[in-house]
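A.B. asks: What follows are several structures.
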Structure 1
Amino acid sequence: MTTVLLTGVTSFIGRHLAAHLNQSGVKIVATYRTANPGLLDALAGRYPDVRMIQLDLQDDVGFDKLPPTIDAVVHVAGASPPATLDDMLNVNVAGTRNVQRYAMRAGAQKFIYTSSISIHGSIKVGVVNHSTTVNDPEPYGATKYLGERLLASGADTIPTVSIRLPSVIGRGAHRAWIPTIIERLISGTDVPFYNPTAAFNNAVHVGELSTLILRILLNQDWRGHFAFPIGLSEPIEIQEVINILRKALNSKSQLLTISEVKPSFIIDSSLAAEVFGYVPARTDETLRQYVEDNLRG
């Protein structure tokens, strides 16, 4: 049985990933930074086999609480806005360095890192893929990119995959564009939006992400460092995205098109598909699934 260190277990992605890996027979040692008794009790009740350890990743001394050996690491923990720059540097850079050092000491054979599409900064192209350049990212994207580079530097010792995530949706998602639209539609608030005819596939369902991470863990054939974005298949127009959500929720919100044009792009997941068998779900079907996630409460 594979034993995995999962960081950030109390995060949105971490909770879903813990459930998926646990149900697939993976043995999990999971870390969390801030104690949330209600959430921790709920996780412990659902997944009694998951060992949970409180650990601030920027404190390298605390890593002695972790097992002396581990098979693989899935590094989900991170700090994003509205976190301060210091916090993002401490968690996303120093914390990632500490997790990497632990993984090397513990003999890990694989390292999976949830990075961000934000590493690309100001995107000037219509399609983002694994070779798209990095162009003046904001602090969050810059710190995630530094995390990628740290892991790439040690990939001869531990093969590493950095998954550059767009908006991740599913039950419990918040803050990103689609969850924000959902909130407005449910409340009946007007929904302003840009670029009505621009193509969109810039999201992934947390269930599909969990399936991909498990596939990478079980794949024995890769070496070195891979970094790539993932998104949905069959892009649709922005106005169709909002209309699908509005219809599925039976919302009375008014849709307000803003005339200003903003840069837009879609995501090419071909490297993830080619190397790791990633099969992106359809954009329209994923949006409807996300609405069902929300309606279930």
Structure 2
Amino acid sequence: MSVNTQASSANRLEILLFKLSGRQLFGINVLKVKEIIPSPHLTQIPQSNHTVLGVAELRGHSIPVLDLGVAIGRPTSDAGEHRKVIIAEVNRRTQGFMVTGVERIIVSDWKDVLPPPSGVSEGYITGVIRTDEGLVQIIDVERVLSQFIEPDMSATEGQVMSDEVHAFIANRHVLIVDDSSIARTQTARTLDQLGIPHMMANDGVAALKLIKQHTEEAKHGKDKIPVIISDIEMPEMDGYQLTKEIRSENHYSGMYILLHTSLDGQVNSEMAAQAGADNTLTKFVPELLAEEVINGIKIAMKGNKK
């Protein structure tokens, strides 16, 4: 079963609903889903993480499959013939997620996606949506994958910042905006390796408050926050809407906005450009992120010299 998205508006999303155990509904952004297949034969991997069920062979490609319920701390459930594997593309990686049953696709606005209640599934839930059947919990697949994939953090290899760039950014901050704690941590580590000061917000609403707070006494907002690195998928206000809000304020003109996303595809770049973003980058390659941030700082520097 292939999955095709129909949502065309930048502030709308389609969510694939599924179950793990029991009656609770969970969701994942359809843009991350390549296809859904029946539970396949799996080749076991010796000494693998306990969440990894094995490897599936799909059209000549070996795809690791993990038990998504176990990964987020829920009891495993053998649903027999109803078990499905969601084949997803996340952070440049093709990954299979075993679930006990796939339900349907719903369309929603990002503003209707709410932050999860404190402590829900120990941080594996990135947002919730109310439906007629109750709350749908949207899973933070980046955090799930971080359990057994150690990211390459060699961000500074080949990246050189001149004394002028260091001096420029020393009294300024790069703003990291991401609802995933894992993604925020990874991005912060990259900036730390480069010696770039930064601050963080977990969604677009919080980011706008931070921007206002830190720039209201500056002549131009970019004098305090020259570069913003924002996720696209976030509850309450997504990265597209955040970008539009920033671009609508003259005081914030000149800020370099990079949309840093686990999503892939040309459609995201086009929608990002329409919203006013300077560039998009698929997570998570530290070297590329470092290159983009340094480039953004240099562009902000040129703007200050005009």
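A.B. asks: Could you tell me which structure in 1, 2 was used to calculate helix-only ellipticity at 222 nm (-39500 (n - 2.57) for each DSSP H run of 4 or more, over all residues; to 500) as -11000?
C.D. replies: 1
A.B. asks: Kindly point out which one of 1, 2 the value 65, 43, 34 was derived from, the read-out being Cα extents along the principal axes in Å.
C.D. replies: 2
A.B. asks: Right, here's the next one. Of the structures labelled 1, 2, which one yields 1.00 when FRET efficiency 1/(1 + (r/R0)^6) of positions 18 and 170 (r between Cβ atoms, R0 = 30 Å, to 0.05) is computed from its coordinates?
C.D. replies: 1
FYI, it's all coordinate maths here, none of it is from the lab. As the structure is a prediction and not an experimental result, all values here were calculated from the model. Cβ atoms are built from the backbone, for glycine too; each structure is taken alone.
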